[in-house]
Every structure is written in C-alpha cells, then in structure tokens.
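Asker: Please find the structures below.
The numbers here are math on the coordinates, done by the rules we state, and not lab data. On a predicted model such as this, the values are computed, not experimentally measured, just so you know. Cβ atoms are built from the backbone, for glycine too; each structure is taken alone.
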Structure P
Amino acid sequence: MSNRIRTSIGFSKMPGADLVLRATAIHTGMAGNPAYPNPPVDMGVLETAIDSYVVSIGEALDGGKKAVIQRNQQREALSKMLQLLGLYVEIHCKDDMTTFLSSGFEAAFTTRTPSQPLPPARILRVDQGNTGQLLVNIKSLPGALSYEVRHVPLGTDTPGTWTTTTLTSAKKASPVNGLRPGMTYAFQVRALGKLGYTDWSDSATRMCT
C-alpha cells in the first residue's frame, strides 16, 4: 500500500525570496500540465499574484508602514492560492511521486520514529511508613503507561508468593500495607510501554517495623 503524499505548505515561514521561487516553480509546473487540468486557481491569476508580491517587496524596502501592509497582504493572498493548489495536487497526483513533483510542489516527508523499548525499571528506595507499611519509590520512565510493583516475604522456610500491585504513576511512593513487622520483604518493579513490559528490576529489600 502506497503512502499518501502530502504537500509541503509552510509558505508563511518562508523568506520572501524563497516564496517567490517556490511559487514560480509551481506556476511553471502546473501551467498546461495534463495531470492537473482544472486547478482551483487560474495560472494567469497566480502569475499576476507572484508579480504583485515581487513589486510589493521592493516597495516595502524603505520600511514605510503602508508599503509593508501592502506587502503582507500580497503575501497572504499568494500563500492562500498556493495552499489551494497544494490540496488539489495532493488529490490529483494519485500518490505518484513523479506526477506530484511535476506540479512544482515539494513533498512533506513525515518520518515516524518507531516505538523504542523502555529503559530498565528501577526501585529508588524503600522507606518505612506506618506500622506494617513500607513505601516503595520507583523511577519514573518517560513513555511508561503503567507500572507493576510486586513483593514477597523473605526468610521463611517455604518460598512466598509474589503479591503484585498496578500503578498508573511513579510520582508518589507506593504504599504497601498489611506487612508483618519484623519480616524482611523483597520488592521488584516493571514498567509497561507500547512494546510491552520491561523485565522485572533487581530486588530491593527492607525489614518492616
């Protein structure tokens, strides 16, 4: 499937001389071009608008207020014509680059940056909260959609079962309640990004009081 060709229409940010060159190239490319038989702006009208803008640039060189206003008005009128023509070219080039470029317009190439894996998740520290409570501080990761924090008691004869909590933000410490005072717990965190979960982090341990 072909990608939709978009017209580069940043005319308002172009220096005046560049705008004149681009508009002239468009007039040359579209005048009599069989790929674009019925443009929304007559090529004779476009040529006149280009000439008028060139004249207004020269008249505004002395900085006169009236001349500057006139130049800006001519520029706006020319830019609107080019925008109309750009939309017309997008539709009628049938996403063929050769046909598109024959109009004198330039293509706006939009490169999408593919999603990247998140960096490793990390527990910054575990603090004591209230009795039977520990506060888990995790590192905030740009692009993370959510986090999972899990904990397990250590020092028992039988391996414990991890208990997992889902967090939507890492801005505040996550309280883990219902812990046994005098018991040491291990904590791990992982983050969810567009490509899935990160690996579980290294364990951080702390005795609860």
Structure Q
Amino acid sequence: MKPRQCVISVADHAGWAHVVCVAAPDGVPAVLERRRLTLIERGLPTMPYHHESLALPVDAANALIARVRGSIEACSSGALGALVAELASSYTIVALAIRQPPFPELPESVTAVRASYPLQCAADGMMYQLALCRAARELGLEVHLFRRGQEAARAADRLGVTTDAIQSFVSGRGRPAGPPWTEEHRRAFACGIATLSINGDRLRISVS
C-alpha cells in the first residue's frame, strides 16, 4: 500500500514556530500532530537585526548575526529532521508549507539591511523562514509559500469551496481535540490543506 501523504505546515516566530502536520487518510483533512519547535539555542538573541546589533559596528554586528544564523540553521534542520523521522514510519512527508518571506534573501552584511527600513523590519523573521525552507529542501521536501491572510482562500480555491467553508472547517469540524488551537494554528491547517491538494490528494470537507 502506498504510504499516505503528509504536509508539515509552519507558523514561524522569533525563536520558535507552531507546526501543524496535516494528512487526509480518508480524503478528509486532519491534523496528525501539532507542536512548538525551538529554532535557536538558548541564550542567543532572537531578533538581533532589530535590537542587539544596532549599537554595534559593522564587523561586530556581522559576527553576531552570523552566529545567530548558524544556530537557527542548525536548530531548524535538527527539529524538522526529527519531526520528519518521527512521522516517516506511517506517512510520506511531501512538503513544507510556510509564510512567504517578504524578500527572497538576506544580504551578507548588515550594511545593506540598515540601508532599507522595510528589510530591517523583516530581517529577523526571515532568518527563521529561510532556515526552515533550506532545511525542508535538504530533506527532499517541496516548499510551498503562502501569503499571510490568504491561507483559507488558497485552500478554498484548491477544493472548489468557499473561503467561509474552509474557515468553518478548520475552526469547527476539522479542529483537533484540546488546546491550543489559535488563529495561527487554523491558518497553518488551511495551508496544509491547500498543499496536500497541490500534491495530488483529492480532498473533501464537511461543515455540517
């Protein structure tokens, strides 16, 4: 029997991320697992672009950020790899769904970041987003990017239902038992539904 497909859907934060693992064993999307992943070592600044590096000269700032980014890369790779290994006995992990970074890459030096206020505001979050994307690709997963606020609409378009139907499903009938189940969990679930459909699963939802 062909292993069932699973998507890992992420809502990233500074230093950690909500993860919602989504599959559809009977054609109906379901949450297999939800957890919080740590994405940086304890004691390191989680938002160095916006805080700690600002008072430093360029060389010192670059050194601090390189250390932080190295930790984020290692922690993201380890956490995602462990989750994939845990699920792999029962599911084929096919993709990572994550919010789209506002810029495609981060410059090598803080000088370029400091020259752009929008980039400076986005840079800390991008460290985590880009690290998770790289970790996923190294594991052989497809990466699907979603704009914040459009998750339910993307899922609705893929399933041929209304956005309200998706929102009702992820908030009600499709909700897993017990807390937490925040707005970010619901958005991640919708991303997972859309991504499963993109990867060939024929899905259906019921809101009755």
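Asker: If you rank structures P, Q by percent of Cα pairs over 20 Å apart, which sits at the top with the largest value? Could you put the intermediate results ahead of the total?
Answerer: Details: P: 69; Q: 57.
Going through P, Q one by one, percent of Cα pairs over 20 Å apart is largest in P.
Asker: Of the structures labelled P, Q, one was used to calculate relative contact order in percent (Cα under 8 Å, 6 or more apart), giving 20. Name it. If you can, show how the numbers build up before the last one.
Answerer: Values: P: 20; Q: 28.
For relative contact order in percent (Cα under 8 Å, 6 or more apart), the value 20 is produced by structure P.
Asker: With helix-only ellipticity at 222 nm (-39500 (n - 2.57) for each DSSP H run of 4 or more, over all residues; to 500) derived from the coordinates and found to be -14500, which of P, Q does the value describe?
Answerer: On the way: P: -10500; Q: -14500.
The correct label is Q.
Asker: Just checking, which of P, Q has the largest value of distance in nm of label points 7 Å out along Cα→Cβ at positions 19 and 163? Walk me through the numbers on the way to the answer.
Answerer: Working: P: 6.7; Q: 3.0.
Largest one: structure P.
Asker: Shifting gears a bit: Which structure, out of P, Q, was distance in nm of label points 7 Å out along Cα→Cβ at positions 11 and 171 calculated from, if the result is 4.4?
Answerer: On the way: P: 4.4; Q: 1.4.
Considering all the candidates, the number was obtained from P.
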